[in-house]
Structure 1
Amino acid sequence: MAKNIIHVVGTGTIGEPLIGLYTDFKEKWNISEVTFHKRTPNPDDRAMIEYLVNRGAKLAVDEEARGEFEHLGHRVSFTTEEALERATVVVDCSPAGNDNKAKYYERIKGPRGFLAQGSEFGFGKPYARGINDAIQSPDDRFVQVVSCNTHNISVLLKTIGEQKGKMSVNAGRFVCMRRANDVSDIKSFIPAPQAGKHDDPEFGTHHARDAHHLFATMGLELNLFSSAIKINTQYMHTLWFDLELAHDTTLEEVKSALRNNPRVACTNKRSVNQIFSFGRDHGYFGRILSQTVVPLPTLAVPNPRKVVGFCYTPQDGNSLMSSIAATLRYLDVSKLDENMEVLRPYCFREI
C-alpha cells in the first residue's frame, strides 16, 4: 500500500498546530508520515522544532541551511525538494504560498494536492469547511483555505442568511476588528487602534472579497463589503456584522439557527478574554475549532429583514479545521466525515 505523507511548510500559528494534529491522529487518518519545512535556523525555535520531531514529525530544510540547523542540534531528514517530491499532500502555511507554487509546486509531480492559507488569494479554489464542500473534489490540485475572518463572515451568511436551502441575503456589511498580533509574536504590536484602508473598490477589504469568491464557487453572487481596523489586543479578532435579508426573521429565529449549527459556538460571555481563556484551557493546542463564537446578547433584529451583532473569530481554529478536511479529502474522500469526527470535541456548541 502506498504511503500517505503529509508535508507542512512553515511552523507559525497555523503550521505548528497542524503538524501536531497530523501526528496525533495519524493512525486514525491513515497517515504514514508527517514532514515539515523550516526556512530559517533560529536558536529561539530550537525547543519547538525538537518538540515536533519528538512527536514523530521529520524536519526538512533548504540545502544551503542544512549545516546551520545541524549545528543547532536538529536532526534534518530531507531537503526542501526531497520532502516535496515524496509528499502526498503539501500544506503551505507560509506567507509565500503563491511564490512557492511558481517556484516548486507547478512542476513537482508527486503530490496529489497543494493547500495554501488565506492570504494567498488566487492560489487555487477557495475552500471553507461547511460552506462549499459540495463542489470540492480530490481532483482540485490547488486549494486556498480562506482566512479565519473570511470563515467567520461565511458561516454567518450561511447560518443566518440561508432560507429553505437557498441564500436569501440582499447585502452584508462587516467591520473586522483585528487583533494586533498573535500571542506568540513579539513584533508588530500597536499602541492604539489603527484603521485600515479600503483597498478594494468593490468589496472594501479582502475579507468580503474572499467571502464573495468563496460563494461564487457555488454560483452565488453576494453583495458584500468589509472594513478592517487593528486594535491593541492579542486575544481574538472581533467582527461586527449587518445583514440585510431577503426574507423576514425574528431574533429568536436567528438565535435558534445559530444554536443549531454545529460549527457555531454560542455564548452569553461578551468579554474576549473569557472566551480566549476557555480555548486556552479546553481547546486543541489552545484553539477553539468552531467557525465562529457568537455572544448572543449582542444580537439585534431592528426590523424583520435586518440582523446586526458581534461575533469573535477563533483565530486560526477554523482554518485548521478546513486544512484538515481538505487534506483528508485527498487521502480518502469516502471517509472524510467519519475521520473528522475525532475533532468534534474541540468544536464547541457553547462557551
Structure 2
Amino acid sequence: MNPSLVAVSSAGEVSPTGPLWVQLVKAVVIFAIIFQLVPVVLWVERRLLGRFQSRLGPNRVGPAGLLQPVADVLKLVSKEASTPTTAVPWMMAIAPVISIATGVLTLAIIPFGAPGAYGGEFALAGIDVSIGILYFFAFGSLAFYGLVLGGWASGSKYSFLGSMRAAAQLVSYEVAIGLSLLGVAITAGSLSLVDIVAAQDKIWFGVPQFVGFLIFMVAGFAESSRPPFDLAEADAELVAGYNTEFGGMRFGSFFLAEYLEVIVISGVATALFLGGWHGPGPEWLGPTWVLLKMFLCVLLFIWVRATLPRLRYDQLMSLGWKILLPLATLNVLVTAILVVLL
C-alpha cells in the first residue's frame, strides 16, 4: 500500500481531502446521487418482486411505472400525520429524523474514486477519516435509537415490542459485523476505507476474506431489518412494529431510512470486500465500478427478499450468537495468524 495516497494525521482526525469548497462540492454531489438512487432502488425492487411472483409490478404511472415512487411520495405527503393521545409528539417527530441522519452521515465515508484520479491528491469521498470503520460502527449503532424512540414514543405496546425487537436484533448483529470487518482491517493494516480500497489493487479482500464477506452480508440484512430478518416489523405478530402509529411522511421516512441503509451496507461491502473503485479501464471510471458493484449488492437484497421466508425470533438470535459470532471470531484468529506468519 502506498502511504502517499492518503495523508492521515493522527488517529480520528479527518485527513486533507482538498480545499473546503472541494469537500462541499463532493459532499453535495455524492449525497445527491445516492439520494436519487433511493426511488430507483424502490422501483427496481417492486418490478423485480413482480417478476419473481409472476405479476407485473408498477406499470401505470409513467412509462413502465417509473413515476410510481413519485406518486407514492405525493400520496404520503398529502396524508395526515396523526398522533395518538398517549404518544410523546416531539419524540415521534425526531425518531425518523435520527434514522435518516445516521444513514446519510455514513454515506460520507464511502470512497467512489481513487486519490489523484481527478486532479489533486484527494479521494472522491465526502470525508476520509483514519478510523473509517469505527466511524461506520458509531453511526450504525446510533440507528437503533430512532427505532426504539419511535416505538416507545408512540404509546403503543405493539410498537414498543417491535422497537425492543429491533434493539436486540441490531445489538446482536453489530458484534458479528464488527468481527467480520476486523479481518479486513488486519489484512489492510488500516481502518481508513480509502486505504483499504487502495490495498485491493492486486486482489479484492472478498477472496481471502470470503467468510468475513458472507458474515458481513448476512449481518447487513439484519442491520437493515430486511427480509428474512424483518422481525422488527413483523405484521403478523406486531401489527406493523415500531411504525404502527406513524402516518404520512413520517411513515415514509422510516422506509426511506431502510433503503438508505441497504445502499450504505452495499457501499461499505463494495469498499471493503469488492475492490471499491478498482476495475478494468482507466482510474476515472472508478465511480462507475463502485455504483455497479453497489447495484449488484442491492439486487442481492431484493433476491433474498423474494426467496427466503421470515425467520422466527429464536432462530434470529441463535443465528447471530451461535453461528455468526463463533465463525467471525475464528475468521479473525485465522487472519491474524496468517498475517503474522506471512
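FYI, it's all coordinate maths here, none of it is from the lab. Note that the coordinates shown come from a computational prediction; the quantities given were computed from them, not determined experimentally. Cβ atoms are built from the backbone, for glycine too; each structure is taken alone.
Computing mean count of other Cβ atoms within 10 Å over residues 188-195 gives 10.4 for which of 1, 2?
Numbers: 1: 10.4; 2: 23.2.
Clearly, the read-out refers to 1.
Matching task: 5, 22, 27, 19, 13, 8, 4, 1 is the computed value of P(r) over Cα pairs in 5 Å bins from 0, in percent, for residues 132-179 alone. Pick the structure from 1, 2. Before the final figure, lay out each step's value.
Working: 1: 4, 15, 22, 21, 17, 13, 7, 0; 2: 5, 22, 27, 19, 13, 8, 4, 1.
So the calculation was done on 2.
Computing helix-only ellipticity at 222 nm (-39500 (n - 2.57) for each DSSP H run of 4 or more, over all residues; to 500) across structures 1, 2 gives -8500 for structure 1. Of the structures labelled 1, 2, one was used to calculate distance in nm of label points 7 Å out along Cα→Cβ at positions 244 and 316, giving 1.5. Name it. That value comes from structure 2.
Using the calculated result 1.3 for distance in nm of label points 7 Å out along Cα→Cβ at positions 172 and 308, pick out the matching structure from 1, 2.
Working: 1: 1.9; 2: 1.3.
Structure of origin is 2.
With relative contact order in percent (Cα under 8 Å, 6 or more apart) computed over the structures 1, 2, the top value is the one for 2, the highest of the group.
Which structure, out of 1, 2, was FRET efficiency 1/(1 + (r/R0)^6) of positions 68 and 164 (r between Cβ atoms, R0 = 35 Å, to 0.05) calculated from, if the result is 0.05? The read-out was computed on structure 1.
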